[in-house]
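Below, each structure is written out as C-alpha cells.
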Structure P
Amino acid sequence: MKRTAISIVAALLTSLSAQAQVNPMVLSENHAMVRLETGCKYVLLPVEEKAENANIRIIGMENQSTRRPNVRLAVDNVDYYVPLEIKDGQLLDIIFHGDRRTTGNMKGFACWKEMKFSDTFDTTNREKFRPAYHHTPQYGWMNDPNGMFYKDGEWHLYYQYNPYGSLWENMTWGHSVSKDLVHWEALPLAIEADALGTIFSGSCVVDKDNTAGFGKNAVIAFYTSAGEAQTQSMAYSTDGGRTFNKYGKNPVVTFNAPDFRDPKVFWYDGTNRWIMMLAVGQEMQIWSSANLKDWQKESSFGSEYGNHGGVWECPDLLKIEDKWVLICNINPGGPFGGSATQYFVGDFDGHKFTCESMPKVTKWLDYGKDHYATVSFSNAPDGRTVVLAWMSNWQYANQVPTRQFRSANSIARDLGLFKDGEETYVSVIPSKETLAMRGKKIKNPTDACEIVVDVKGSMELILSNTKGEQVVMKYDAQKQTFAMNRKQSGDISFSEAFPIETTAPTHGALKQLRLFIDHSSIEAFASDGKMAMTNLVFPNEPYNTLKVKGGKATIYEIK
C-alpha cells in the first residue's frame, strides 16, 4: 500500500548534494562542535545502532538552544541515515557518551566522514519486512498509538515516535491520517519535546461545546511531559488536529509518583464533566474537570485486581453496550511474557470504577505475544468502539530485524461484549473497513493476504515456505483452545523470548477463523469475536504453502 510522503520528504536519494568531509572542532575526548555552513535543508546524520547515544544540542545564530536530540552517531559503520532539519550557520554541540577505550579517538569517528547535506530525504521502502497494509512510520522508531480521534471523515493516529533513529528515544508525537483505517498518509510531527520533557503517550478529544475556551470543535491533546518528573500537559488545535499550540499554563495535572502517565480523556454525560484516566504505578487514577484545564482526583482502581506482574500503562475507559470496560496495558506480566493488554468489566458512575469480577480474575484482550498499548479512537462514528494496538513486545522491540523503521500497528478492531458462564468478556473483530481490502480468491498464500478457514471439529493449519520455515496453528475442540507456534517461523535469532507457542481460550466452539497475513505479522480472529491472537514473524521468504486438516480454507489477496 502506497503512503503519501510529507511535503519535506522526497523519494530519490540521487538528489543528495555532494558529500563533504566535516571538520569537527574537538573540545575534549567526548565533546565536539560542528558549524553548519551549507544552504541545504537537512544534515543527514549517520547512525550506528551499536554505538552509544550522543547528545546533540542545536544552537542558533543568537546562541539559543532549540532542540537536544539523542542520536547514535556512527563510530565505525553506518547502518542508516536520519534527517535533522537545520538552518545555515547553526552550531551542533555534540557530547558523546561512549567509552573512549572501546570507541577510539573521536576525531576518527565515521560520522564526520559520512555526514551529508541535502534538501531532501529518501523514505523509499527498502525493508522486506515492512507491512503492506498495516500502519508504520516512514522511518524511525514507533511504539504506543496516541491521541486517536475521528473528525470530518478522517481517522487521526498520533504515535510515540523517534525521528532520529529506529530505537526508542526522543519521544515525540508522530502523525498519520486515514479515510479508511487502512491507507495512511504521513503528516509532519505533531507535538515535540520542550522544557517540561519529552512527549509520552496521551489522548485527544473534540471539544464540541468549547468547554476549554479554545473554540467550538477544537481538538485538545493531553500527553505526559516526561522530564525530571512525569506531569500531564495539554495542547490545542484549531485546524482539525494538523497543528497544535501548547497551553501556556502546563502542566495541568501533577502528582507525587514516579510513574504517572498516559492520560486518556473522555466526556461523561452523567456528571457533565470530562474524565481523565491516568496510569500510576500499578493502579489507575480517575480525575475530572469541567473545562479541561482544572482537574481534581476522584478515585483509584486496581490495587487488588487483575495482573500485577509489571507497571500498568495506557488506560482507557469505554462504555460498551450496557457495561463499562477499563483497558489496562501492563509491562511486563503478559500471559506469555513481556507486555500485553488486560481489561476489567464493570460499572462507572462518574467518580469511580467498580469491577464486577472477583479481584484475582484476569482477562486478556489478545492472547498473542505482540499486542500492546491498546487504546480507542475518540469521537468514533455510529457509536463504534474502534481500537489499535502497538504490534510488538518490549522484550525484543528494539531488536527485531528491521533497520529503516521499527514497529507497526495492528489492524483496526471493533470491540463488543459476550458472556461465557457468569463472566462478561470483550469481543474483538476486525473492523469492517478490512473487508474492503479483500480482493480475488487465490490458490496459495502470499506475503500479504487474508485466509478464512471454516473449521470442522479440531483443526491443524500449517503455513510454510521452501526454506522449511513454518507457523503451526491448532484448534483443540475438546479443550476449546487455539494455539499458534512460531518456533520455526523464520528469523528467531534476535531474542530468546521470541520463539514461542501462544494459546488462547475460544469460549465455545471455533466455527470460523480469519487470518490476516502481512510481511512480518499474523493476526488470528475467531469470526464471532471470542478470540484474538497477534504474533510477529520474520520468514526469510514468504509463506507460500498452506495445509489444513479439519477445515476448509479460502485465501484472498489483499488489494
Structure Q
Amino acid sequence: MISRNQINDSYSLRGQFNINKSWHQFAQLNMVAGSEIRQTFNNAQQQTRYGYNADTRSSLAFNPSVAYTTIDGYSSILGYNDGAITYDRMRYLSYYSNAGLSFLNNRYSLSASIRFDDYSLAGISRSRRARPLWSTGVKWNIKSESFMNTVSFFDDLQLRLTYGIAGIIPTATSNSTLINTFGADNLTNEAYASISTPANSQLSWEKTASSNIGLDFALLNNRLSGNFDVYKKRSTDILGQFPYNSTYGWSTLKFNSASMENHGYELGLKAEVIQYRGFRWSSAFNVSYNTNKVTDTRFNQTTVGQILSNVFLNGMPTDYLYAYRWAGLDNRGQGQIYNKSGEIVSDQVGVNSLTREDLVYVGRTTAPYFGAFINNFSYKGWTLAVRFTYAMGHVFRRPSIDNYPDYQATALSGLMGTQKDLALRWQKPGDEAFTNVPGLANISYNSVNRYKLSDLLTESASHIRFQQLSLGYQLGESLLKKLPVKSASLNVTARNLGLIWVKNKAGVDPEYYRTNNYANLPPVTSFFFGLNASF
C-alpha cells in the first residue's frame, strides 16, 4: 500500500483601477490597470506499507535489505523508496493594463494591452525573469463610412489588424539544481541521490511575435455572416536540447535557443438557411490552415537515421515525414530501395552510405487543413444538432510487420495485431513478383527496416468524422400546466459516432491506429441522456 498526504496553499493580492471616459460622441476610453502578486505552495508526502490489512488498518514491519526468492528463481530485495516527498513554492509578480479607445461612434478603434511578469524559477537576474508582454490592434468599421451608404447588401463590414508578443514560462527546466532521491543502496543500505538537472542561470521566457489581419462581415439581412483571418507567428528563445560539455556530467542541456515560424488562415461562415413558419435551419462551417517550419540553422542534421527519427530540421515543419524509396524485393526476399539517382540499393549497403537526397519527403503527420461543419434544426419545441469534423492533407505510416525475427510467436499468439501481413511474406524465389513483405530466410535488419520506413507504407490521413448528434425537446406550456414544474427539457446526445469517409486504401482510422507495439483505441460511442427542470 502507498499512502500520500498533500498540502496545497496559495494566496494572491491584486490592486486594480478602471477608467471609463467619454467625450460626447467623438471618443470613448475604457482602461484597466493593476498589479498582482501571488504564491503557490505544495507539500507532498508518500509512505510505502507492506502487508497492509484494510480491515485492521495495520501493516507489517520488514527489513528492506533481506533478500527473497522471486517466482523466477532469482534473489531480490524490496528496498525502501519513500523518496516521493516534494516541496514546491512558486512566486509570481505581474503588472498589467488593457485599454481601448474608440472614435466617432466606434468607427475607428484602438486597443492595447501590456503585461509585465516576474517568475521566480526563470533565470537568476531580473532581466531574464521579468519580461514585458504586449499587444496592440486597430479596427475600422467600414460599414459606418458614408461611401457604404449605397451598398445595401452589407449589414456589417469591419477590418482588424493586431500585433503582439506573448510569452511562455519555461517549466521544463529550472534556475535551481534539481535533485532526485532514491531508496536504499543495495550494497550500503544508505539512501542516495543524484542531480537530475543542473541549475541553468540563462533561462528566460519563450516568446512569440504574432501579427493578424482579419475581416468580419454580415450580409443579406444578417442571413450570412463570417470572418476571415490571416496570421503569422514567429517564436524565439524556444527551449531546445543542445550538446553540452559531457565532462560536467551531462551530454545535453536545454537552452532558450531554438526558433520557428508558422502561418495560416481561418475562415468561418454562419448561415441562416431556412426560417419558415417556426422551422429554422442554421449552418456553421469553418476551415483552418496552418503550417510551420524550423528556422534555426543549427538544426541541419543530414544523417538518414536522424531524419527518419524526425529530429528538428532547419527549413522543415516539426511534423515532417521522410521515407525510403521502395524498390521491391530481390530474389532472396530482401528489401531494396532506390537512391536519388534511381539506382537500386540492396540491403547489404549500410545506412551511412545514404543521404537526405536519397529519401523522399512524403508530407506532414499533422493535418494542415482542418475544421468542422455544424447544422442546427429547430421546430416548435424540438431541436436537432449535427456536428462533423474533418482533417485533410496529412499522412501517416501504416504499421505492418514488427519484431523481426521474433515476430513468429507474436503472430501466432495474436498479441501484435498487425502481423497479418506476415501471411503475404516472400517464401521462395519468384514471390518477389507479387509481394513486398520481406521473407524470413536470412533475414536482414536493413531489409525489414527499409520496408517498414518506405513510401510503400505511407498512407493518406485525410478523413471526415461524425462527431456528435443531439436531439432535444422543450416542453410547451400546454404540457407544463399538467406538471408541477415551471420549465422542463429533455436531451439525448451521441458522441464519437465514427468515420464517415477516409481516404487511405487500408480503411484505417488515421487518428487511432497501431503505433510501435501498442494500440491506440478509438473512443467508444457515448450516449448521454439529460433532463432539466425548474420548480
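To which of P, Q does the computed value 1.92 (Cα Rg over 2.2 N^0.38 Å, for residues 193-272 alone) belong?
Working through the options, I get structure Q.
Using Cα Rg over 2.2 N^0.38 Å, single out the structure from P, Q with the greatest value.
Comparing P, Q, the top value of Cα Rg over 2.2 N^0.38 Å belongs to Q.
Comparing relative contact order in percent (Cα under 8 Å, 6 or more apart) across P, Q, which structure shows the greatest value?
Details: P: 11; Q: 7.
When relative contact order in percent (Cα under 8 Å, 6 or more apart) is computed for each of P, Q, structure P gives the biggest number.
Quick note: the coordinates plus some simple rules give every number you see, no bench work behind them. Note that this is a predicted model, so its numbers are computed, not measured.
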